[in-house]
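Coordinate-derived values only; no laboratory data. Model, not experiment: these values are computed from the prediction. Cβ atoms are built from the backbone, for glycine too; each structure is taken alone.
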Structure I
Amino acid sequence: MVSNTTKKIVIVGGGFGGAYTAQSLEKTMRGQDVEIILIDHHNYFIFYPLLVEAGTGSVEPRHAVIPIRDFISKTRFVMATVKSVDVSSQTVSYELVGDTKTHSMKYDDLVIALGSVTMIPPEKFVTGVRENAMQLKSLSDAVALRDRAIQLLELANATEDPVERKRLLTVVVVGGSFTGIEALGELEVFMRKAARLYGNVEPSDCRFVLVEMAPQLLTVMGDKLSKFTEEAMINRDIDVRLSTSIKHIADDHIVLDSGERLESCTTIWCAGISPHPMNKELGLPLNDRGYIECEADMRVKGFDNVWALGDTAFNPDPEGKPYPPLAQHAMRMGKHLGKNIAAKSRGQQTTPFVFKILGSLVAMGRHQGVANILGMKVEGFGAWVLWRMIYLMKMPRFGRRIRVALDWFIDSFTRHDVAQLWAYRPVHFHSDESNDNEAGS
């Protein structure tokens, strides 16, 4: 039973940060008169390291998500979209998914864990991103990417025009960091293997272009692993364009900053993230990039009972720099924040969050990868094995680990299905020059 004196802790956002905060609070506040409420418009959170593989079919899509109700036990989950937060009256307003009625609830402590969105640059720098580029941020994005790849192969197989076939099967990935490399690596394997099923398409007809603004790929991994990644991409006949940016994306071509035009009807935008747009409506202090300003203990600056963590917040490390937007940080932030909120409720001192990154791993398909674990740099097959072992161990729940392991085992001996799940975006078969001119004007 919830009494009028029960302390309410409301968590907005059910990703890694929010879910692990709820789980931590269940342990640290056991026995106290407290109600923990987690609000999110999905009843699952994505295990992002498996997102690309879930899209291409190496892993069953359902196995790359964690059901929130299975992850928590005593937290009350509300499947809803948060409409507003009033920090002055300590009220959260929301709409249940599938309903239009606005509800509200009071809180004693509020946790903001809204996550991030794909960074869309201003039109003065790049035009056409929002209208014509695909993203890779959600499970539906990943499945839509696979469906689109299959549609491209079907269209290419139906045309006798080699120029049109080349345009249809040219994929441009913008961004040479973790998501871009993993997406490109898996998609290249999927499309070239699938091409063997089409009588009018050769695997070599599939062309891939990687565009990166920086002078090297995976800059955070160091020169050695960056160079290995670049060479591995080139050896797979992938066109790597470094120190290059995009000026315009149309539905059947892109324009580089050099003025060069590349014929392609699929551009995947993996060039960074931005804080959740709702940040601007919360009445909380933001930095110049829109992230919520926090103290070292994850308390929002100027507030005693509002906390923020993960991709939507600026959580400073001991040197005053932001922690990178990685799952390993969000998980540990959530666990630490639960302890801090419990300490505050007992009148005890909170502690700053301090964590040194353990390492980074990137899988690039074809049993290849790069890894930097505690300063130890591994490349090739060994890094790919490490990637799978480490992320399998980090997957919550033993049953889900078994499912993922079985998916990987079966994938080693079988061919991916070339069947759409009807999540694709339409592709124009014939180019439309008038539309191109209008988009570029």
Structure II
Amino acid sequence: MRRTFLIITLLISFSSLKAQYFSLMQDEGLLAGGLGLTWIDGQPHYALHFRPEIALSNFGIGLDLNMEFNSGGELRTENFNEFSDYLSIIRYVRYGYKNDPVYVRLGALDYASLGHGSIMYMYNNSPAFDTRKVGLEFDIDFNTFGLETVYGNFGQAGVIGLRGYIRPLQMSSAADIPILGNLEVGATFATDFDKNAGVTAGGIDPVSGKFKATEDEGSIQAYGFDLGLPVFSGSVASLELYYDFAVLSSFGNGSSAGAILRLNGLGLVDIQTRFERRFNNDNYIPSYFNSLYEIERFSFDQSTGIVASKVQALKAAESIGNGYYGELLVRVLNTFDIIGSYQRLDDQPNSGILHLASDISPEGMPLVARAGYDKVGIDDEGDLFTLDDRSYMFTEIGYKPLPYLIVSMVYHWTFTPVRDNDDNILKYKPQKKIEPRVSFVYPLDFKN
């Protein structure tokens, strides 16, 4: 009977679909959700999903209810064992979009950046679904000056960053000077108030059963200064040159110089490329708060008693040399997106950092495919796509037999927390999820 139920569930189950498949415009919405079956580390779980999204005028909201039950009908512990798990049912509430005059996003922060990203770039506050966090992005641009802010976690002390900037010549008649009139000057500050942000050694207290730090560098504070100069800006092409300088307090400093080129192919092919040369002194890591920072911040292996942390890597970053960073975004007919970025330092073998993402959902065609991949500490080309504790990957390939029905297979390489006796997170370990999906998605149109 159970086997029959599993087969029927696979055939008729409805699972969630991310809104990337449908570009939500103003006064539109999306209903997605249902039942499914997920294998987590080889064990089957029944999954219940509900993820509607609504965009009304400049406002948007997305919910994310996810419950997984084992074969005995018990709710998986990691789904709701922290207060932040209940808050994260609201995946996000937003006003505007990034680079609008006013942009606010509350909830999951997928890839948050400050300025050109020399201190914070593509920061993800929830790389592990089992420890989803509620954070905040708030940006405001008054044309002559503005502010960017990021707060990682309202559930407890965590990452915070802000960047203020001015366009000094816009405040005077010099605003009409070609090129120089759009000069932008910025300053950035970021830190992490998490209690384990500076831990380099420690162990389990035999009395309390909790982790206790024996060596702690304290909160790492980062300061930065940047210049941005739009050389030209038009509907077809734009070019910006920039220079950043950053300091990690009590450690080292570094700088970078680069260019961002955007080409608009009138909706046929849009390209954005970025190339940057990085100059790194000892005890400095560029883009310290990156996509896997929440995983890299702190790890304690109870079996060996070894602590591994981001600040340890910072202390060991001596004679790493300079490096390059490149980024490319290609968008074809507004239906085919690919973005990739890669960092490599001259004298550091395990310094590679890779980010890839793609979304293929041609309108009127039955194919749906999307993927995302992040990896840090890449040693060589053979290490690029090996999945381990330095990797994060999500892939989904599907077919639409009906306009709002998608049959797909999902593979998710993510992380799950390992906790001590007091439910504190000691480290994250890789977790593999495989999920066959039959997804039902129904767009809503509030214009009519």
If distance in nm of label points 7 Å out along Cα→Cβ at positions 91 and 163 is calculated for I, II, the one returning 2.6 is structure II
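The value -9500 for helix-only ellipticity at 222 nm (-39500 (n - 2.57) for each DSSP H run of 4 or more, over all residues; to 500) was derived from one model only; which of I, II is it?
Values: I: -9500; II: -1500.
Only structure I yields this read-out.
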Mean projected area of the Cα convex hull in nm², for residues 147-234 alone: greatest across I, II for structure II
Candidates I, II; distance in nm of label points 7 Å out along Cα→Cβ at positions 203 and 275 computed = 4.7; producing structure is I
Calculated from one of I, II, FRET efficiency 1/(1 + (r/R0)^6) of positions 123 and 195 (r between Cβ atoms, R0 = 25 Å, to 0.05) reads 0.85, and the structure in question is II
The highest value of Kirkwood radius over Cα pairs in Å, for residues 227-394 alone among the shown structures I, II is in I
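With relative contact order in percent (Cα under 8 Å, 6 or more apart) computed per structure, which member of I, II shows the largest figure?
That would be structure I.
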Re semi-axes √(5λ) of the Cα gyration tensor in Å, for residues 211-290 alone: value 36, 15, 9 computed from one entry in I, II; matching entry is structure II
